[in-house]
Structure P
Amino acid sequence: MKIAILSRQPDLYSNRRLIAAAAERNWQAVVIDPLQDNTGEVLAPDFYEGIEAVIPRYSPYWQHCAHGVLKRLQKMGIRSLNDAEAIALARDAPACLQAFAGCGLPFPESVSMQGVSLAADWLERLPFAFPMVLKRHCSSQGRGVELYRDVITLTDRVRSLIDRHEPFLLQEFIAEAEASDLRLMVAGGCVIACMQRTARSGEFRSNVHLGGLARPVQAGRDICDLAVQAASAVGLRLAGVDIIASRRGPLLLEVNASPGFEALEAVTGVDVAGKLLDLLEAA
């Protein structure tokens, strides 16, 4: 079987693991750089010959060009682990939250600030108070997620983003979670691995890339069901789902359409790469 990995970074751990796992099955794995493909810099006419499936592993920063490449591959009859439109929905924060709301799934109170102008009483109109979280739409691995505790610094930041026409949302801060969350890997409607992440001292973001500590946990049935429902709400067969504890119960933070799994494999011992190839083969 010949598969493609759609990514700008072939040396990332998760990509290397997928290539190695494919080789163990005597599969051929090729990496397609969506930027090169999109500009016509690659690819011999027979480059795609024999490719049966593609694993999208591009970051939100390359969403625009990679989305078009993935749609073209799907139109060529190459099946994708995640559909191009589902990836786009997962990375559009307001639309993703609307999908959650439409399915009755819980998430922190949030307000999209896309295309708005600041009225004098804009803060009073928010359904939550300080501290609050600002999330830029292109955020990834915790970058672009910021915590604000006072009106002056938040207003300055909000005005600068509005002036640049950069979309973002504001969200209530869940203090009782104590800078900890769960990352669940959902594949084919099942949770295949789970870890708890806790932020380092002085940090509120629990991402391992930012120094967060991870440990394996066995998530309860209610948490696993919520993760599976979240992936289904946006149409993802593969998703990294982040869930936070609150006084209201578990809340959805994010559904990642192209989740890395270095920390997850390291702390759980689960062969995530192998399970993803199983899912791809069964598609």
Structure Q
Amino acid sequence: MAKKTIITVATTGAWPKKENNPNVPLTPEEIAEDVYECWKAGAAIAHLHMRDDAGNGSMDVARFRETVKLLRTNHPDCDIILNMTTSGALVANDDQRKIHLKELRPEMGTFDCGTMNWMHTAVFENSPKFLETLGKDMQEWGVKPEVECFDPGMIGNAAYYVKTGVLKAPVHFQFCMGCANGIPGSLKNLLFMKETLDSLCPGSTWSCFGVGHCAMEILYAALALGGHIRVGMEDNVMYSKGVLAESNTQLVARAARVIREYGNEVATPDEAREILGLKK
């Protein structure tokens, strides 16, 4: 039987705006419709960020609520897994970063496993106190953490939180490759991340993405190394060098085609739930 590969689509993120690519979905209406089209193209998980009226990153629970309502009301057939960010605005306080998880109870949410400089301009803070509280709250609310790691040290941090009960094994990781101030995106570095994971958190599942020019190298490498993949305009507004992406659906469709050409099968949402140990 062919291996099942999960596609996560990151539709929006916190930074790209219409001037970067006019096809980036920003409003709840745009995001809900985009997620539905991506689901039809093969995405099993949708990673959600919200924007305010000016197009800036927002942790406004009302916008998360509206997006989910529109998706589930307009498209009741769509069984995509929702994975909500806890890091959609650097100005948000600890409570604002997780209140939507408590209210909406998505199947997954992000757990950024360490603090780092962000885009050479700010500090992306994830204090030990915040992470310890977030991990325990996610267990209480039935939300599976997607542990985002921007460098190998964050994998070590996750291993510590497994030992202390903040995270439950098996853990699901997202390797964030090529982000400014994080680990550069390359096959060599991805292999090192996987080896670190296998050593410190054996039995975990993992996915990854590459920002910018390393996107396809990381996608192909993830398949070769047995991982899952993430695509979307949060990470890349370009389809190829000098060519803007027409839609997130276009990026998902390419990922699905590559998976099949490699000899794997694109995981459905229910197959992804089985792989990740989620309860629908």
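Bear in mind that the values in this text are calculations on the coordinates, not laboratory data. A quick note: this is a predicted structure, and the numbers were derived from the prediction, not measured. Cβ atoms are built from the backbone, for glycine too; each structure is taken alone.
If distance in nm of label points 7 Å out along Cα→Cβ at positions 35 and 251 is calculated from each of P, Q, which structure is the one that comes out at 1.6? Spell out each step's value before the answer.
Working: P: 3.6; Q: 1.6.
Of the structures listed, the value fits Q.
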*Using semi-axes √(5λ) of the Cα gyration tensor in Å, for residues 51-162 alone as the calculated read-out, with 34, 15, 12 as its value, let me know the right label among P, Q.*
P
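For structures P, Q, which has the highest computed value of distance in nm of label points 7 Å out along Cα→Cβ at positions 91 and 267?
On the way: P: 2.6; Q: 3.7.
Between P, Q, the highest calculated value is found for Q.
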*Using helix-only ellipticity at 222 nm (-39500 (n - 2.57) for each DSSP H run of 4 or more, over all residues; to 500) as the calculated read-out, with -10000 as its value, let me know the right label among P, Q.*
P
_Given a value of 19.8 for Kirkwood radius over Cα pairs in Å, calculated from one of P, Q, which structure does it belong to?_
P
*Taking distance in nm of label points 7 Å out along Cα→Cβ at positions 19 and 123 for each of P, Q, which is largest?*
P
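For relative contact order in percent (Cα under 8 Å, 6 or more apart), find whichever of P, Q sits highest and give me its label.
Values: P: 18; Q: 24.
Comparing P, Q, the top value of relative contact order in percent (Cα under 8 Å, 6 or more apart) belongs to Q.
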